[in-house]
Structure 1
Amino acid sequence: MYSFCLLKSTLAVLQAVAYTPSMSLNIVIVCGSVREDRKSILAANYAAGLVKEAGHNAEVVDFVKSPLPFVDTPVSPGDLKGNYPYAEVMQWSKIATNADAFIFAIPEYNHGYSGVFKNAIDWLYREFHHKPVALVGVSNGSVGGARVIEQIRAVCGAYALYDIKENVMVRKVQEVFDDNGQLLQPIYEKQFKSMIEALANAAEAMKPLRK
């Protein structure tokens, strides 16, 4: 019920007001893979570059560089009210708290999302409240992460995250980016830019909900 009410009120705000972002936003891009030779980091870094081009601040969260322990607290992390037992989680919490919006670049593993991604978001709770998120599915097949995107949409509601409609499904990612992260298929540039524009508009519209 809470998630439904949030979504309903947010949509009302978005439909009532056409926003042009008035200042730069802090947009955090989360890479949901730590595997060797992962491709999701290429999509995450590409999105970060476009976020900066749009005049916003971008920070890529890479759990290879900043690994998190497994959630092991005796109570739900949400009940810890930001007092986490690990310095790595405190840093992740600080980054998420300062974010106006998120982009989740998530690989599809066996029709689902990665364990490292779910562990990361399970550590936090209030840090996500009333913030929009855009979803990027990454797959080496033809589905483009469609199934993982739909699964994550269901999860977002539990955190009071507003998942915007606009998303990017990167199909056959090995043919979309080269090893240096250069885009090989220009059609994706428009998709990423449209998604980022919608995300920025939602972040502006939702600011009153976070006060």
Structure 2
Amino acid sequence: MKQLHTVGHSIYEMENFVALLKKNSINTIVDVRSMPYSKFASQYNREILKHYLKENKICYIFMGDLLGARYEDKNLLDLAIEERAHKGIFLAFQYPLEIPGVNTNIFLKTSLNAIKKSRGEKELDAIEFLKLVKQKASKLKFDETILSRQLNVGFSGGEKKKNEILQMSILNPKLSILDETDSGLDIDALKIVSEGVNALRNKKNSFFLGGNH
């Protein structure tokens, strides 16, 4: 039976990477990166990688133009940021940005209604939105008073991460990409965040958890 592996190159030296492939009897690499280059590990730039693999009798096939950055048969790189959100994609940052002058509640309501409008759904009025926020914040044990403050300004690391999970809960995306969500959290905050993520899991959505440990 043929096996399909997913492989991340990390920052391995090429000799170690090739040894890993051979150890697992991998004789063909299909590169699905839409941008087949690495800023920190230049040995994985497309032409260099192809050369090394050929020398070691490992077949290299580039399919980034067909598979990389594609979602629902669309190339995400061709879409504006807001269009990606409208399609149901959510990105949680490792270090969420502070945005002075932007009220957290208004940010959440505007984001949610923009998505609803793009899908032809009824937008929420202030009362409907506050009811939804209260319900979601309660489940995450998130202090509602924080929502009246500027977005992430003065928030602790745990508050920033919980705020992102609250955003995810409210926007209800189809695909959530979480970039090292555990970074900087203490045990209690990590438990709340992980419970929040697990509570959102269902057959209609997907999660991708990124890490570099």
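Every number in this text was worked out from the coordinates using simple rules, so none of it is lab data. The model shown is predicted, which means the values in this text are computed figures rather than measured ones. Cβ atoms are built from the backbone, for glycine too; each structure is taken alone.
General observations
- Parent structure of the calculated result 25, given that relative contact order in percent (Cα under 8 Å, 6 or more apart) is the read-out and 1, 2 the choices: 1
- Highest-scoring label, criterion being distance in nm of label points 7 Å out along Cα→Cβ at positions 151 and 167, among 1, 2: 1
- When Kirkwood radius over Cα pairs in Å is computed across structures 1, 2, the figure 17.3 traces back to 1.
- Each of the structures 1, 2 was assessed by distance in nm of label points 7 Å out along Cα→Cβ at positions 47 and 111; the largest value belongs to 2.
- Highest-scoring label, criterion being distance in nm of label points 7 Å out along Cα→Cβ at positions 63 and 199, among 1, 2: 2
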